Structure I
Amino acid sequence: MTGHDGQMAPLLPHPVTGELFGSPVPPGSGWPGDPAVVETPVARAPAQVRRLAAGVGLDELEARVSVCAACPRLVAWREGVARDKRASFAAEPYWGRPIPGWGAPDPRVLVVGLAPAANGGNRTGRIFTGDRSGDWLFASLHRVGLATHATSTDAADGQRLVDTRMVATVRCAPPLNKPTTQERDTCAPWLDAELRQVIGSLRVVVALGSFGWAAALGAFARIGFELPRPRPKFGHGASATLVGAEHPITLLGCYHPSQQNTFTGKLTEPMLDEVLGRAAAAARIPR
């Protein structure tokens, strides 16, 4: 694999399996949990995202998400981070691709975040895995009975979500954790399609931060749900009922477990546990 300087980028061992990979990881090369194959179609423009997100099952949807290249700025950023690497992870390969949804295929709880972290999900290939925000989130999910382990370090660590699924609103790591409005809108069909796939079992959505809250409301409106009027405002612990053809969905707001929020005490462990515990209870998942 050729690096940005024209030199061959070295193959590095996966931290668990020891298998050698380039950075970014080519689809179908054996990375743990990689849903794509070499032949998976790649969206390279917004219109192609809309076309490729439609009419496929969840497994194929995950595969197509994981190779999307529709946002040039995000492609350049995520791949640049994967090539250059943080010093503490310099000996590891980086996933360097979009992050598909992950967890139960028939979830009762859906956690909606902003985007992968540059040296977290962009490195490990799994949402909220391998960064400080994920440390907080998985520990809380475990405490309330929605995850089998309290930590999530890589895509081969044996972690499993209990009747729960995670998705990012924007599937690629953005510079400064700030995707543009155009990038959000380009990525939206992936979220809409994933909601349609899981809506039959879904009962509760936990939106992390105002970005996740707005994205969830927009997605539910686009797939035909009736939203309360006026449109519900985000807040930690905020709740709204979204009415659809089959059954209502409860939307819960939660401060994002970012380092800024957790270091300053804006979000504490009891606060996070309270919202995720409400989600588990509302979805009737025994603790």
Structure II
Amino acid sequence: MASTLSQQPGRLNQALEAVARLSEPASRPVVLHAQGIGRVFDGSRGPVVALENVDFEVRQREFICVIGPSGCGKSTLIRILAGLDQPTSGDVLLDGKPVDRPGRDRGMVFQRYTLFPWLTVAENVMFGLKIAGMKKARAAELAAHWLDLVGLGHCADHYPEQLSGGMKQRVANARALANQPRILLMDEPFGALDAQTRSTMQSHLLRIWQEIDVTVLFITHDLDEAVFLADRIVVLGAHPGRVLETVTVPVPRPRTREQMRSQLFWETRQRLEDLIHPSASSRSGERLIAVDR
């Protein structure tokens, strides 16, 4: 791991402490490995390379964000990780085993809530469990548990149309978590929410992640969101989509909104901005972050 650090003594010590703290997840087993993923689509003017040699690992209980400019293939990548699309080249390994189709070991949360409007909140959470063959009584018990965890136990008998956008997203989270996946894949799940609701949902997701044994891979275009949520951030470049760097976030956990005004948070965010929009960068000097190359 290469690190770029400020020469100011106080900030240098802080950065070194952050690097030491963040070294512990590296000892955990790898849950998911995107291994040289490439994806080519047929276009009207010939082949279109959406992804090229995308390679990164996700370790147990890590929170990984994937960011990049529009058109870099973020959604294509997460569909491949979910088994909803197949790579043209490379492999996806989950616990060392190839992924070639959707499975209960991967929970998927989309930007659109994809709730069934004719089912109650509890029935929406139970749906996948019953499809998997679970008895109704047990499915209802688990649905109640997960709805309580996301703070919607009192809404179990409501229908989706009776819920706000943030509440619908929490139901979608509960439905994905009810299958107890090895990894939770989230494709810009808060993108359609207003700023205040989005902020609430970010904090809510972190609380759930801290309480249960789940690994999260989260697609976002919002740099502040990525720094606030992630242990590490995979930065994709566009045309074709490829990994530019994987940036380790040195902002201490547990995360608070006050940290978003800190120099450490700002410098990490600025590093992401420099990677995605290098020509727009006007900053000079060294930055206080840890970068995995």
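Just so it is clear, none of the values below were taken in a lab; they were calculated from the coordinates. Just so it is clear, the model here is predicted, and its values are computed rather than measured. Cβ atoms are built from the backbone, for glycine too; each structure is taken alone.
Worth pointing out:
- Distance in nm of label points 7 Å out along Cα→Cβ at positions 192 and 232 derived as 2.2 - corresponding label from I, II: I
- Volume of the Cα convex hull per residue in Å³ - highest-scoring structure of I, II: II
- Relative contact order in percent (Cα under 8 Å, 6 or more apart) derived as 26 - corresponding label from I, II: II
- The greatest value of distance in nm of label points 7 Å out along Cα→Cβ at positions 136 and 264 among structures I, II is that of II.
- Between structures I, II, the greatest calculated value of distance in nm of label points 7 Å out along Cα→Cβ at positions 120 and 144 is seen in I.
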